[in-house]
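**Student:** Listed below are the structures to be examined.
Every number in this text was worked out from the coordinates using simple rules, so none of it is lab data. Here the structure is a predicted model, which is why all the values come from computation and not from measurement. Cβ atoms are built from the backbone, for glycine too; each structure is taken alone.
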Structure P
């Protein structure tokens, strides 16, 4: 039996539907990639043609559920703890001390947003850093870490807090020994760190839900906007700007840039890391 073929017209319809719902954009050159990911979902739901699958996404009573599963399939959720260590070092040694120094009120609330958090490695890493800073007693603050992702499956994995050793390959030994318990071939993150992070499902283009994200001191959104076209990027970055407090900071992926996307932020250069600041 021949495999179903994704026609150009149907590709455009499904691509545009994904874009409208999530902001993720597949250029014409990525048709083969989308076709491969769609085929996996079609196999799961036992459909034999892309036409049938499109109608499932568009008109079925289960379309929201299937869209969520499709987003799980088309996003690349490869990450690890402390991925791109220089950014975490700047966060720990430069950004957080600067924010706390500029607010002399003891016990201030420090709000961190991990947007597009995948299976939780990034926000948990941030929680470890903040926990260590709090233990020094050099600063008084109450950390609040909010983490979300469009993928429900990733959020469930994040809440479990169980990881294969591969995902800890960049983790400093201090954190690995202090905040993880090894169980067979898995590492289980400590409850002290788990309770510091509040996870939820969020589509960054959902204005009704993102408008409540306000008064953030730092936003991490790394390797997420690469999925968006320029229009969606401008919308999301503008939303981040509104979500940040004056003097707040935005981290994006080390290979990403706000060039031609936004001039609202001040570019901050650090050794091996770039950060954007809301003046």
Structure Q
């Protein structure tokens, strides 16, 4: 006998017809939710409890934090919910000491500001003297060098040309030295941006150190330093050549030194 084939029941697809009252109900529901949301939003942005009444500023350098507090003092920042953090940050980062800033909302009414300050790295002598960081940003003008134990960058042309290249050479020189040698540097003359000259804190002698091998050349200078002292006060020592060191005595002592002594120190 043949087995009867089982027939699968056909699914009946029912079409749902939306009537006008259904469409009207959905429209009213959406409109009601939108209106409710709008009213809630308007209430929140005008609610006094969300007005900023406390600003907390944190920074390692207290003077910078105080500057920011004074800047914001008396300013009505309004409702915390609608405060534009990006706009506020743009106004605050114009402070020369601020490298980066983070602004955070702490509901209901507190604004927290965290500041990353720039670190002074050197003094820059132009027509006036400025404290600068590694990016060459002028942090402040200084009247006296006594309070800053930092190298002084100088240029006979007041850094009117090739300032970026000259500063790069200065940073490369300092980074290549040992910490003790770096701390001994008083002045870097970057007039020729491919030929740096340095003066140490304990000596008036200019050391012509060139554009590379700074650590090796300074080490070489220290080894030969006792020999240089035999020649009296020296105007400069040229370390740019591998097999010779050229020296020039100060003018008032030149007559007391033989030509062979002036030429080289082995």
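**Student:** Of the structures labelled P, Q, which one yields 0.98 when Rg/Rh (Cα atoms, Kirkwood Rh), for residues 20-59 alone is computed from its coordinates?
**Tutor:** Value 0.98 for Rg/Rh (Cα atoms, Kirkwood Rh), for residues 20-59 alone corresponds to P out of P, Q.
**Student:** Next up: A value of 9 was computed for relative contact order in percent (Cα under 8 Å, 6 or more apart); which of P, Q is the source structure?
**Tutor:** Answer by label: Q.
**Student:** Now a separate question. Out of P, Q, which one gives -10000 for helix-only ellipticity at 222 nm (-39500 (n - 2.57) for each DSSP H run of 4 or more, over all residues; to 500) as computed from the coordinates?
**Tutor:** Going through each structure in turn, the value belongs to Q.
**Student:** Looking at structures P, Q, which one was distance in nm of label points 7 Å out along Cα→Cβ at positions 188 and 204 calculated from, given that it came out as 2.5?
**Tutor:** Q
**Student:** On to the next question. Given a computed value of 1.43 for Rg/Rh (Cα atoms, Kirkwood Rh), which structure among P, Q does it belong to?
**Tutor:** Q
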